[in-house]
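Have a look at these structures, which come just after this line.
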Structure 1
Amino acid sequence: MSEEQQQLLQRIYTEQQLTDSNISLLQQRLEIIQAYLTNYQSGLLVLKEIEGKKEDEEMLLNVGGSIFIEAKLVNPSKVTRSIGSGVRINQSVGEAKKAVEEAISGLEKQYNTLAEEYQKLIARSQVLNNQFQQLAAKIQESSPEE
């Protein structure tokens, strides 16, 4: 194996490792965003269910994990929403719905952008893998047998 071939093989291998690492990181980020989306979508469903309910009306409230509790609505026109860092604000159901819908929209855009990047990295990884295999086969063929 020539020095040039060895350097090329090493460069392809290094790029392949970096690409695989980036694929793994993007996959983790996509999973996190998907979890946030699921959470916000569940919240939006509850807000839609509360909308139009009257004071003292009873309903089954999904608390997650396919668990529901019976709840009596004290003030169905007002919700408390966390805005981060332990800060909560009171809003109307409509305002909270709008904020959640905007958050979902932003997360979906972020997810789609990352998914595109992920697909590009997968394609690049396949190209690098093919290049590596072809070069390794070529080196194998040109190596004199001992």
Structure 2
Amino acid sequence: MKSAVTTVVIAADAAGRFPSISDIESVKGSLDRASARFAAAEKLAAGIDKVTEDAVDAVYKNGIYDQANKDKCARDIHHYLRLINYCLVTGGTGPLDEWGIAGMREVIRAQQLPTAAYIEAFSHIRDRVCIPRDMDQQAATEFKGLIDYLINALA
């Protein structure tokens, strides 16, 4: 699984070199942000069902999509939030890249789910984070960065 550390080590190994000073500084930066990521991961884990429900309700409030699509969307949003939680813990995008993004568009298309609904749901989640009610500024920055990463992958 990709993390900040494994990404640096793999890149250095592929180039046949030791990690450079900038590589080490990158890892240090990730470690410096670890407490904020862990705080965001803890808050997300504690409220994942509510966050999922709130996002799905925001997207499906107009009754545009049928109940089967709504249920699939809720399942998938919960899954992607769990992967974001893993990313917060590992300090890298590996869980999203490996288990969520690869082939995501094909799965959504095969199930005839509207990609726009997912983008709207994750945008809603990102925009609803309240500082300091939900988490502090740095934790929110870490969380929102991963939400944006996922939104960009869906777009």
Quiz item: 1, 2: which one has P(r) over Cα pairs in 5 Å bins from 0, in percent, for residues 4-67 alone, as calculated, at 4, 15, 14, 11, 10, 10, 10, 9, 9, 6, 3, 0?
Solution: 2
Quiz item: Taking FRET efficiency 1/(1 + (r/R0)^6) of positions 12 and 124 (r between Cβ atoms, R0 = 30 Å, to 0.05) for each of 1, 2, which is largest?
Solution: 1
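Tell me which structure, out of 1, 2, gives 55, 37, 20 once Cα extents along the principal axes in Å is calculated.
Values: 1: 88, 25, 23; 2: 55, 37, 20.
Source structure for this number: 2.
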Self-check item: distance in nm of label points 7 Å out along Cα→Cβ at positions 84 and 108 derived as 1.4 - corresponding label from 1, 2
Solution: 2
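Every read-out reported here was derived from the displayed coordinates using simple, explicitly stated rules and does not represent laboratory data. All figures in this text were calculated on a predicted structure; none of them were measured in a lab. Cβ atoms are built from the backbone, for glycine too; each structure is taken alone.
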